[in-house]
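These notes open a run of structures that come right after.
Every read-out reported here was derived from the displayed coordinates using simple, explicitly stated rules and does not represent laboratory data. Computed from a prediction, not measured in an experiment: that's the story for all the values here. Cβ atoms are built from the backbone, for glycine too; each structure is taken alone.
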Structure P
Amino acid sequence: MARNLARIRESIADSARQAGRDASDIELVAVSKTVPLEGILAAIDAGQTLFGENRVQEALLKLEALGAPAAGQAAAFHLIGHLQSNKARHGSAFAMVESVDSVKLARALSRRSHDSLAILLEVNVAGEASKDGFQPDELEPALREIRALPNLNVQGLMTVAPLAVDPEEVRPHFRRLRELRDAFGLDALSMGMTNDYEIAIAEGATLVRIGRAIFGER
């Protein structure tokens, strides 16, 4: 675990340098979906404190089990998977909900949150029918409405790129998300996974979501 994390961090730093960026501007989200608690504790022992979960119920069990800070450090969790509006009450359990994919969900989170919940808007940049998220041309009116809602802090955008044999094939999608982020004056960009995070960093990612290269095959 420690070796895997060290290798990924070094690769992130190398990618940042090649892109003329500061590696400290890029956060590693360790995707811990289906990873048992022991694996998360091992990652925390190796210095990783930010994790990403896809399923609400699984994440809540892990958050409850961790309870007090493990290994002397508090672990923060982002929700990176689809959240149903009827489960919006659980949104505030997370440090960030990266996968807000509709105005309806944003409204539900706003009603259920008591503080300024950090969120990202998920954008289906590639227009894939199988993916959730706003279409790029839907983003402006959606963002205008969501920014006006109380208890939410829209920090940026997120996308899940299409699967591709050659990571270079997804570069245009990452570039498009960056252009949208810049056009709307946002900061965060969550994009890039194990196969393509180097390209995402080159195109401006501030959060990369990596699971398999850290925890192995599920």
Structure Q
Amino acid sequence: MITLGVLISGSGTNLQAILDRIADRSLDARIGVVVSNRPDVKGLDRAGAAGVPAEVIDHRGFADRASFETALVARLRAAGVELVVLAGFDRLVTQVLLAAFPGRIINIHPALLPAFKGLHAQRQAVEYGVRVAGATVHFVDADVDHGPIILQAAVPVDQEDTPETLTARILAVEHQIYPAAIQLFAEGRLTVEGRHVRISGTRPPLPPPLVRRA
């Protein structure tokens, strides 16, 4: 069983998906600590309801990113964290965190990387007029939304879609592939070779094949 440290900044829907998979025993993990860089967010309530240790380390109380991450690393290490899971964490990661957990930080992004990096990926997709969008789970490196890809899932983009409706559709697949990627890591089935992530054995079930709606 692997110990997770989940970093959040908001509502924590992906945190909830992870908690649900732990509860139904389809994810062989435990959460050592949930840390939010913002106070009074719903994700902290979700952690509390599940009986998971949670606390706030407010980035605004630190002089710079490095000092903030130094405090963050200390808390994650104290909780015995083996894999750092970014779940709606709105801070750019620096070498302080990367060096403390090399190859052990993952993120989920609401786009099919390398398309639509950065903020507001769903709005970018709608405005660009793409027919297919989706979500990507990837290892975190020093560049934004750049690290080696673990899993992806696609969703259709309808002509009537708004950023809000597309966000809801993408979230549904995020909640499937994020726990699946964590389970692969927990089972030791991921090997990074350059930009490629090799998955040993049978891949986990993913969302149904992409079907265009009328």
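Determine which structure produced the value 14.6 for mean count of other Cβ atoms within 10 Å over residues 14-21, calculated from the coordinates; the candidates are P, Q. The value was obtained from structure P. With Rg/Rh (Cα atoms, Kirkwood Rh), for residues 6-85 alone computed over the structures P, Q, the top value is the one for P, the highest of the group.
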